[in-house]
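So, here come the structures, one by one.
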Structure 1
Amino acid sequence: MPHVLVLNASYEPLGVVPLRRALVLVLENKAVSLEESGAFLHSATRAMAAPSVVRLKRFVRVPYRGPVPLTRKALFARDGGRCMYCGGVATSVDHVVPRSRGGQHAWDNVVAACRRCNHVKADRHLRELGWRLHQQPAPPSGLAWRIIGTGHRDPRWLPYLQPYGADDAMARIDGGALSTAPVAN
């Protein structure tokens with residue numbers, strides 16, 4: 001099912017919701033459709049353009065948001081779905097400093113890895129293997145990461161995410177081209 005970007009009344013990105021939830025917000029006059037996806041939804045009496053971006057009519061106060069949660073989808077988005085050791089297609093998560101040797105499950109110690117590299121590395125340190133990381137792992141920052149980290153992306157969202165760090169996030173993910181392809185699970 002397609003997903004829709006939800007913006008606050010101030011155009012601040014709040015999150016991503018399923019198309020059905022966004023449609024309910026628009027029909028209940030709680031939100032306005034800013035971008036359409038090009039698809040149409042039909043009922044018995046009318047046809048309506050499916051939204052891609054909606055803006056709430058009333059401002060919603062958002063409590064303090066801590067750091068971006070470390071999830072598999074967000075990690076693969078940060079690393080662009082590529083192995084941080086060899087650059088191949090990543091299929092697993094690896095701890096740079098293994099947990100068995102005191103490493104933490106935190107943004108600066110977790111990277112995406114291909115199956116082969118993860119198996120070869122096992123529970124050893126990088127210096128034991130003579131390996132280096134392509135990029136130093138770091139926690140993502142900015143509101144755009146909360147949206148991009150969900151794994152749902154749409155090119156129509158980019159203008160609304162650019163003021164919140166989307167350019168930096170997208171450059172790190174895939175060279176700046178916003179892809180509609182799903183992020184690997």
Structure 2
Amino acid sequence: MSEQHTIEPKRLGEAFYHRPCLEVAQELVGKVLVHATADGEFRLRITETEAYCGEQDTACHAHKGKTARNRVLYAKAGTAYLYLCYGVHWLMNVITGEEGEAEGVLIRACEGAEGPGKLTKKLNITGIYNETNLITSSNLWIEEDGFHSEVTTAKRVGIGYASQEDQDRLWRFVLKREKKTPKRKKKLVQKKETLS
């Protein structure tokens with residue numbers, strides 16, 4: 001993947017998140033997740049996301065309505081929604097769309113952290129950031145640096161509880177990686193020695 005930046009890094013604003021979930025999920029691929037700590041700013045490029053589109057989406061936490069656990073899904077666009085998976089891994093989501101619609105994007109993987117639990121662990125992002133406003137926070141945000149990303153789609157992972165229709169939706173967005181062409185092996189040319 002190319003690391004060339006075409007613009008000075010800029011934090012994503014309210015207008016970016018205040019759009020339909022599927023649009024935001026696709027366009028978050030290639031953006032940079034930033035965690036600022038006392039030890040400095042740590043950045044990882046987002047390589048994979050999944051869209052969860054409200055109460056009508058049986059794979060979404062909001063499918064059965066608002067609860068104490070999922071209430072952050074109903075917050076304003078640009079809010080971070082963190083929850084503990086299997087009591088071990090913190091997973092980070094970003095709220096999108098209109099307030100009250102319960103749409104969110106799971107940040108599923110970053111460069112060098114292939115998995116939603118691995119990326120939060122690598123960046124030391126925990127539940128203390130649940131409900132963080134990514135537009136104004138001085139500790140957690142997402143930025144654009146002009147990185148060009150081609151995106152492919154796939155089925156979402158780990159949603160066997162959802163309807164078959166929702167399981168089959170291509171709502172996972174993955175950074176298209178450059179295929180490495182195998183190097184051709186050079187043929188060894190053996191020179192025959194001639195006897196004089």
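Computed from the coordinates by the stated procedures, all read-outs in this text should not be read as laboratory data. Only a predicted model underlies this, so the values are computations on that prediction, with no experimental measurement involved. Cβ atoms are built from the backbone, for glycine too; each structure is taken alone.
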* **Value -0.58, -0.67, calculated as log10 I(q)/I(0) by the Debye sum over Cα atoms at q = 0.12, 0.13 Å⁻¹, assigned to which of 1, 2** => 2
* Structure fact -> Matching 14.0, 37 (Rg and Dmax of the Cα atoms in Å, for residues 113-160 alone, computed) against labels 1, 2 points to structure 2
* To do: Using distance in nm of label points 7 Å out along Cα→Cβ at positions 73 and 129 as the calculated read-out, with 2.1 as its value, let me know the right label among 1, 2.
  => 2
* Ranked by relative contact order in percent (Cα under 8 Å, 6 or more apart), which of 1, 2 sits at the highest value? -> 2
* So distance in nm of label points 7 Å out along Cα→Cβ at positions 137 and 153, computed for just one structure, reads 2.9; which one of 1, 2 is that? -> 2
* The value 19.1 for mean count of other Cβ atoms within 10 Å over residues 17-24 was derived from one model only; which of 1, 2 is it? -> 2
* Taking -6000 as the value of helix-only ellipticity at 222 nm (-39500 (n - 2.57) for each DSSP H run of 4 or more, over all residues; to 500) derived from one of the structures shown (1, 2), identify that structure. => 1
